[in-house]
Structure I
Amino acid sequence: MKIIQVTDAHLGRRGEIRFGADLHERLDRCIDHINARHGDAALCIFTGDLTEAGEAQSYADLRSALARLSVPYRLLPGNHDRRANLITAFPEHPVDENGFVQSAFDTPEASLLFLDSLAEGRVTGELCDRRLVWLDARLGAAAGRQAYIFLHHPPVELGLALLDPLGLEQPARFVELLRRHGNVGHIFFGHVHRDIAGTVGGIPFSAQRGLHARFVLDLVGEEVVEQAPPTYAIALIDAAARRVVVHNCDFLERWPAYSPATGQRVE
């Protein structure tokens, strides 16, 4: 199963340039690249910070852009989003019984679970009791199958002094729930604007840089961003083999290409 992850689109006003980039143009080119290379993907998941300020017009612009995407998609809110405006713009998008933007995508082999970690008015993320009850039930329903988790906020400290205080609140509750069920194969998130991989509670995770500017790698805490190439991720999931491979695609980069056989440039 091929899954695409796009994160941190941060759509604002049309024509606005932030840190040297037009994020509407970036999203359009990202969609073009996915359509051209990965039309066979089962799903494309947008893991939060869909907009810069949660404005209704930004969600309308997002809906217009996603109308061109050739694969099905799911949307998750991040701290820059506003849940009510997101739901209004995408009324057909699934929500749970409590109105959180949470849903599942089930196959005979696996369950993809999409979590709403938005805490309105805070940069940090939250999985309240109601959201954890929903997750507990979904993991229980997936017993005997692998489950894969998608959310915006990291549930683990990453060694980034600036960003670690802004992750998921009370992450131990979340991780312990996953460990108790024992069927979670991978956790995917955004928020940190960097490509990072590791484990938490013995469960592999990956973060992805996304479409916005990248935070520089500074383990002390200097707040600087750099205009690194934007990325999206291609996750190849074989649930039966319990194998996940994640490729990060720098979709705007083009480098000279050479033939391995002749050493000659081919494009």
Structure II
Amino acid sequence: MEEEFRSFQYFKYYKEHFSCGIRPDGRKFDKYRPVVLNVGSIETADGSALAKVGDTIIMCGIKAELCTPKPENNKEGFLIPNIELSPLCSPKFKPGPPSEEAQIATQLIADIVRSSQCLNLEELCIFPEKLAWCLFADLECISYDGALVDACLLALTTALKTVRLPTVDYDPATNNKIVKEEEKKNLNIQSIPICSTFSVFEEKLILWDPTSEEESICSSIINIVVKDERLSSVHKPGGSPISDDDLLDCIEKSKERAGHIHKLIEEALKLFKH
């Protein structure tokens, strides 16, 4: 009976739960779901990690290739993320070209990485105008249940920590290059941005780490990015307003959560190195 009620009137179903001070999954409004991290999941990739936030699971594999820098940024290499949301992760997605949600999330991840200065792209350049590294980061969603950006950013930044690039000797006069696979170095990751998602229900109730269904009934979504215990960015694409006090509270809670996730990343990387 409860499942039928949830299926046909899920807005009312959630509203009745919220009126009792609890969410359908048993969480209070200000509680996050468990986070799980696995490093080095793909042996054929140059770097990889799997991140699980609640029931949202993202597998990130990074492949490094040599390329020519762009004329307008001829001293920089590239980091190109791509999020794949297939019907296998959720029935809401259809086969075919990338969905609008996948494109928006991909661009947001790229913007967060650049604005947080997580990676110095100039360090990916081997020789200006001639040769640079391009890091293709494929983010495959295995299971989708909200807080997509949180899981994608966690998987991507952790995977970047595992990337080791070979040394390249390059002669610009002859355009000859020698890739020394036996001489590899880790990427210089300058910071690890952590994203926390919040949703606003009926302009008054703030839900932390919303599920997919909770996101669908809420009037706005907020992504707060923290790096090095400081606010890096806030992304709120329209929707209902949020008070200054509520926003400041979300920022403080995001900082606390970022500290816990940093410890999780460190522990996962220690196990990977051993």
Structure III
Amino acid sequence: MKLSIEVDGFTIGVREYGTPDARPSVVFLPAMGVPLSYYHRLLAAWPRHVIAVEWRGMPESRVGDLRRARFGYSDLLRRDLPAAVALAVERGAPQVVLVGHSLGGQIALLAAAGGTVAPAAVVTVATGSSAGGHLPWGRRWQRRLGVGVVSVVSWAAGHWPGHVMRFAGRQPRSLMRDWAYEARHGRYRLAGDPTDYEAALAGSRVPALLIDLDGDRLIPAGAVDHLARRVGGPVSRLTVPAGAADRPGGFDHFSWARRTPRAVIDRIEEWSALPR
């Protein structure tokens, strides 16, 4: 079912799957630049009530002119996500578990650590640091060059034309500034937000499961480990093995959600810390 919420004058698209029961509902957060419709097969297969929120600027959460937009990570975790959690509770969820893919996992962890929402647990899939500290030296310089390109192009164009650059979709430069800071320094500092999120992550006591996908070249296990070391815990780590994928070589960063969703859903549902 398609729903919507109003936040800061924006209409944020939401999709609901299933009906609430005694178990915590899933609030699902997509990757940067990925429309919610992409995840339909994954969300429809989940054996729980799911509220899935679309990020600002995507087809179901349209923003008029991204060159004028000034939202960043702080707006997503302080405004959009709390509104989605409130909607889940309004629809009957007794508790919520945040499940985020890539950027969605980062926002889930930061929001839980910073206290803007109070989930029973957080699960991230293919979520890791964008910094290149885990990479071999040659690839670290490639990563730094790529981050520099994002920053320069975002400044020059007034937004990030990800639909042309084939990375992250069209985004306001304010959001890409938050992304680029973590990618350069391996820590979070959100523009206009006074919270020390690194300290908040270190002090977090929300149970968290960080999943990497064997064969994911965009966010390999080392990137997930880099982020996991910054989270206070209790933290669990899990690799979904290449053998669980439906093609040789393991997983793609994106296509798992359409091609092999149960490989991830089943492992989340089996996680011992997941509230029943």
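Only the coordinates and a few stated rules stand behind these numbers; no lab work does. Keep in mind it's a predicted model, so treat the numbers as computed, not measured. Cβ atoms are built from the backbone, for glycine too; each structure is taken alone.
For this structure, a couple of remarks:
- Label whose coordinates, when semi-axes √(5λ) of the Cα gyration tensor in Å, for residues 132-195 alone is calculated, return 33, 13, 10 (choices I, II, III): II
- Per distance in nm of label points 7 Å out along Cα→Cβ at positions 84 and 236, the highest-valued of structures I, II, III: I
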